[in-house]
Structure I
Amino acid sequence: MKRYFFEIAYDGGAFFGWQIQPKQISVQETIEHALTQLNSRKPVAIVGCGRTDTGVHASSYIFHADLDAVASVEQLQYKLNKMLPATIAIHQIREVDPELHARFSAVKRTYRYYIHTRKNPFKHAYSTYFPSELNVEKMNKATRSLIGTHDFTTFSKTNTDVKTHVCEVFHAQWETTEDGYVFEYTANRFLRNMVRATVGTLLEVGLEKITPEEFKGIFESLDRSKCAGSAPAQGLYLCGVEY
């Protein structure tokens, strides 16, 4: 058996998240079904670099699969893209060391959150409509408290099956775009709902409802109930994984 890394993109609005779950269509299940068909109907299991929630997109997602030696990865990519729905695209397949793991070998993951400020029917499924002016300078002052190694309990869903809420954040930055704002967030790992909860609370800073110092206090409180509501799913993209 050989181990292959697959780089893909998908429209999260078409699925109930990455991970297989009962009675709901997921990205993982859809791909496993196609690979099984191509593998003479012998079941193929795949392992993703992480889970994304319902409605969250990915422009660059990695999973691995252990397969019999593939004669042509180009042909496999072509056949998979023919079989998969338009909402999933296989960008690249490559053989890797069998010890390399799509989830546990990843050292950095980057998400981006997109906001548009002018109502646009062609963006509503892929960006969050937020027609308010934001104070980007204050939001970026608040993000400084996220950089480094910290406990992110405040911005995590409760009752999850993780052993620790400690994450190392390398980068957290808001930028103004032509039609709104984008937030880029890079860390060694992300907890469930961490990005959307962080964005939701930073928007309170941008609206000047709380100060950057109050944001820092909320973050350090380790109290989930103190953070603002989570930002909507459709603005969030996993856009890079480093090994």
Structure II
Amino acid sequence: MRIKQYTLGSGKPLICIPVTETGKNEIYEAAEQAAGQVAQALEWRMDWFVEVGQWNQVEEVLGRLAEVSRNMVLLCTFRSKQQGGQKAIAEQEYVMLLQNIAKSGMADLLDVEVSELSNAPELIASLHSFGQRVIGSQHYFSHTPDMERMRQELRQMESAGADIGKLAVMPKSPLDVLRLMEVTACMREENPGYPLVAMAMGGLGAVSRIGGQLFGSCMTFASAGTASAPGQLPVEDTDLILNKISESMNLK
């Protein structure tokens, strides 16, 4: 998949910096800082924004972020409370928010929590009708499901129409991390044209955040301040490690 000057699904994973500030001025400052880093993508975590319930305020921030990230991929995410986010949201409000963003044409990618919706394929189809690209997502903050469950989650995202599938889990042991990475590699072989984002959170999962080029994850999240999930590495360290892995693979 091509977004702006970036290709997702082959080569080195894109580095995405989340913006989790609560007020407009703080969001703008964090976005400007992120745009000056080595990252290729910016995620606006809308569930942190105190005025997220007012579309005119969301639209104002979105316009500013689209300008700041004109050379980056702009991902907009409202992470619901049940998926580890900051706020609960009614499905009708969630759908309306995503549709308004898609209509605005200002976001490159829009996160959709497929399993939380009563009719995810219908919503994604409506977003696509506005030219919006979608990343389907599922987060497990307490455990790592078995391999078959993880496969089902990613297949469900694809069948619902999501352009990219994202799965994040919390490992309890190194074997949990290995299972996630094996699922990612197997799914890439099963459908090499479908981009995936996969990560194990926390300290145990750090290797999954820098092993995407080996196992098939096309994006990783790194911090340039406040982390949006446990285990995110600093953006400079992430870039250095990804570059070393890429150099090593190109030598073979």
Structure III
Amino acid sequence: MDKEKVGKFYDVVWTEYIPEYPATEEHWGIFYNTEEFEGKNILDAGCGTGIFSIIFANHGAGKVTGIDISEGSLGTARSMKEKFHLTNAEFEQQDMLNLPFADQSFDIVWAWGTVHHTTDPYRAISQLIRVLKPGGSLLLAVYTRTKLTFVHEIIRKILVHTPKRSWTFLSKVMAVFLSPVVFFFKKREKSRKGEKLEELILDWYFVPIRHYYTPEEIRDFLEKQGFEIEKFLPASGRFNSTSNFIFKARKPASRQ
């Protein structure tokens, strides 16, 4: 199954590459402050290494639940939990398309770069909305569709068929050749620092499922659900074609 391929992919990525805590914490601070989540119940949907779960837990969240389909990623997350001696974070292997949680279970849902790796991103977002409490906030980071998306997809569809044992090596070779391009032609600094170029290349070109959207498409979907957009970051990467756009949106407090 496609989702199992994604899980196996991140078994490779998130056991070898762990984002730097200080740089990730600084980026996380763009979207949340302690007053918003202190004592609250938080879902980190597609938690990967668990880095964002750990940051929320370290800053006073009541309880953080990190979910992922990759058992390798969850092993990394549990190791980080032990490293920080946390009791308010837990990690579970779950499918974002079929969340086992009751309606309105979480005050905050954080989904950083994850819904676009599911087989049905809109269903994933709908599930996240379902488990979010009225008045709660949703953070979505989603790959941007641009005029160059088809080029990225041609490369990705070739590389995903290479032997899995070669992925890390190939990403390192590609990083050597692409680093001058990034250095001389980048449009902006990357918002979330602390990630190696080879790690980003793995995520760009070797992941089995990758969907792209325009900000307008996701904004329209959220607003039709009654959400109010509180923060919008149009591009998080050095180039538009390799960026996430990010929405922080508030669920309506009650339905009329």
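Taken together, the values in this text are just the output of simple stated rules run on the coordinates, not laboratory data. Predicted model only: the values in this text are computed from it and were never measured. Cβ atoms are built from the backbone, for glycine too; each structure is taken alone.
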Subject >> Rg and Dmax of the Cα atoms in Å, for residues 86-205 alone from the coordinates reads 16.6, 49; which among I, II, III >> reply: I
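Comparing distance in nm of label points 7 Å out along Cα→Cβ at positions 70 and 174 across I, II, III, which structure shows the greatest value?
Structure II gives the largest value of distance in nm of label points 7 Å out along Cα→Cβ at positions 70 and 174 among I, II, III.
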Subject >> If FRET efficiency 1/(1 + (r/R0)^6) of positions 46 and 134 (r between Cβ atoms, R0 = 25 Å, to 0.05) is computed and equals 0.95, the structure in I, II, III >> reply: II
